[in-house]
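The next part holds the structures, each set out as structure tokens.
Only the coordinates and a few stated rules stand behind these numbers; no lab work does. Just so you know, these numbers come straight off a predicted model, no measurement behind them. Cβ atoms are built from the backbone, for glycine too; each structure is taken alone.
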Structure 1
Amino acid sequence: MTNTLSERILGANEGTYVDRVVDRGFAHDGTGAQALVAFENFTISDKTLQNPAHLSIIYDHISPANNSVTADLQGRLRKFSKTNGIPFYDVGCGICHQIMSEGVCLPNEIVVGADSHSCTLGALGAFATGVGATDMAGIWATGGTWFRVPESIGVVLSGKLSGFAEPKDVALAYVKALGMDGGTYKALEFIGEGASSMPVEGRLTLSNMAVETGAKTGLFYADELTKEHLLQYGAEEKAISLQKPADCTYESEVYLDLDDIEPLLALPHRVDNACLVTEYSGTPIDQVFVGTCTNGRFEDLRRFADIVRGKKVAVRTIVVPASKDVYAKAVSSGVMAEIIAAGCVVCPPGCGPCLGAHMGVLGEGEVGLSTANRNFKNRMGVGAEYYLCSPSTAAASSLFGEIRSPNELKGGVN
């Protein structure tokens, strides 16, 4: 039997327990502060960091700090990072997963982040997964960790997206098909002609939401598109290994025809509770949020801008670029000017209100529409409701002040 991509990268068959060196390890301002406490409490005599150059600390979750307690914790971790030579990304650099995708993470690497959406980097042909803060502290101390090589589910994509259908809609479709626990401790491998033709930014969106099925990771095979993406961020060509898809035997398979995908909406309070946007057309909303590690990349902002260009939003709309690079590109291309002209509020690159800490938390009884990956009860505001959607659906809805499919824009908006 031909090995799955996870088996090839981890070097063992599914179900096997292995100890492996971690090629890239990263934490953010929240989990990094927790990992530091765990690291300092380890009962080991030598607390020298292993491979600090292969570690990263990235400030994104509550960035800038929202109060003095947060600022003190961030100051302590900032000092620790710089003292120990850990690559450090301060306020405004962007979301950890996005930064790691910008020429840092490479195919065939084992990448571990202290955040559940670290599976995003599987889009680059890496085995990428999330761990808790104590596990990350262990990686700091030893340079490695253990894995159980996961069984794999093949997500077979055929056809091609058209109209206003976007990768986010594909993600919501496969999460609905598998359910929020249908991929528990599995690896999702995105395969088929629809996967190989999907741009890397779309692949990042699909891999990002693998954890919403309970999956350990979500992988695409590294190909020429992967190579082109990494080279534009300065990665060395000789370090980029392409991966040839194999005829694997999967535990199960999910089939999605991209030709049939339409704009979807995940209803509160479950990511797998998806339906056509048109089924909830006219639902009043109080806020629209565009951004996160799911949909804060340049192409997401460009699609949003294409719809709001020359118009005015009818509801408060918050836009947060996923990284400084994304922000700069949106500014230089004119995309950001169009977003601002439409009446949107732009916040510094980072997670924004996704985790319900600041920069757009909803009040009790309010309803939000978000391009994020989670809409769990009370996550982005106690007593609030959040619907999940694509940037295009967010744009159309922001113009009407209520949930609307971008397919409904043919009549125009003043």
Structure 2
Amino acid sequence: MTRSLEGIRVLDFTWVVAGPVATRILADHGAEVIKLERRPGPLGARQTGLQGDLHRNKRSIAVNMGAASGIAIARRLAQISDIVMDNFSARVMRSWGMDFASLSAVKPDIICVSMSGLGHTGPRSNYVSYGPTLQALAGYTILMADGSGEPAGYGYSYADMSGGYTGALAALMALWHRRRTGRGQFVDLSQFEAVTSVIGPALLDISVNGRTQSPPGYQSQEAPAAPHGIYRCRPLGDDDDRWIVISVHTQAEWDRFVGVIGSPSWAYDAKFRTLYLRTRNSVELDTQVARWAAGQVAEDAMQRLQQAGVAAGVVANGADLCARDPQLQAREFWAAVPLPDGTGTHVTGIPMRLSATPGAVRSPSPLIGEANDYVLGDLLGLSRADRAALIAEGAVWP
């Protein structure tokens, strides 16, 4: 079946997470992504775990960009590609002569997507950054604190995900522009701006009211809600760390919630009569809800509340997501991928389902340099002797 991006070739200089997320999305939907990499690592490295997930459906060539002949190979590949993507700091591609100004001189319709940390302009454009540093700059880190105000850690790198999805979207917009005009363009993507734009209500409060932000804890940030929090439930087997999140916004939701929990007498106390009163007395309310939740199986409580139209969700752990979540299983989210040694692994699936041109997980993450012969021979037309010479001089790693 034809995929949406078949016929599109991407020369991929990206590394770590944000850039590989962007090129993975393009690869999942049919683009030929040629990942230009550094010296190969241990045999079989990167085919499982996060790296296996980030690089499935891609090809790999190991080129020494410290050698003039290695740069020449990269430039030749750019001339037969539609998109060149990187997530280096702003100066790196320019130092290789692989920036948009250089490449567009030989290929006017080239699209260059540069996913730098802070963009190519401004006083900090050459700063080196990673997801956690961008989240600190954007204000996430100060909002992630426990009840005492102590930093709780940044969790997974939201900056990498927001940057990656924004990068894939930017590439598609540039492709659409080229289809209409025949012209390429340079995409200057700031991952800092991408993650800042999705910080949520805090950004609005800062920009409109100029208020200093403090950790929201379990308070509703969108609209008043009570109860609105996380409540411990009964153990599941030997797992005694089971929780449910509940959010009740309207009076109708409150009435349905009270019905699900058995209409206890405390729920009719005057202090809980309206949403305003429930928010004013949220500490006492949470104590009562916590007593009820402690006797519940989290999954059962979630199902009953959802059937009543009350927002509730189990706080899932790894086993819940990978083995027990019926929704992910029904949609076959976890894709099975065979590995060269005869074993297999699972990777995350594709969250959007196109009815006519669906994406697919077709191949595992490649070994570094696995596609050297295909890229140098089939695409660039180099003979075996030419390839051997490049390896001998250190321009290509076998």
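Out of 1, 2, which has the highest value for FRET efficiency 1/(1 + (r/R0)^6) of positions 243 and 267 (r between Cβ atoms, R0 = 30 Å, to 0.05)?
When FRET efficiency 1/(1 + (r/R0)^6) of positions 243 and 267 (r between Cβ atoms, R0 = 30 Å, to 0.05) is computed for each of 1, 2, structure 2 gives the biggest number.
Have a look at 1, 2 and say which one yields 15.0, 42 for Rg and Dmax of the Cα atoms in Å, for residues 3-138 alone, as calculated.
2
Can you spot which of 1, 2 the value 50, 34, 24 was calculated from, given it is Cα extents along the principal axes in Å, for residues 83-194 alone? Kindly include the intermediate steps, with their values, before the conclusion.
On the way: 1: 50, 34, 24; 2: 58, 28, 19.
The structure behind it is 1.
Can you say which of 1, 2 returns 24.5 when mean projected area of the Cα convex hull in nm² is computed?
2
A value of 21 was derived for relative contact order in percent (Cα under 8 Å, 6 or more apart); which structure in 1, 2 was it taken from?
Derived from the structure labelled 2.
Upon calculation of Cα extents along the principal axes in Å, for residues 123-186 alone from the atomic coordinates, which of the structures 1, 2 produces 57, 25, 13? Can you show the working numbers first?
Details: 1: 49, 21, 19; 2: 57, 25, 13.
The structure behind it is 2.
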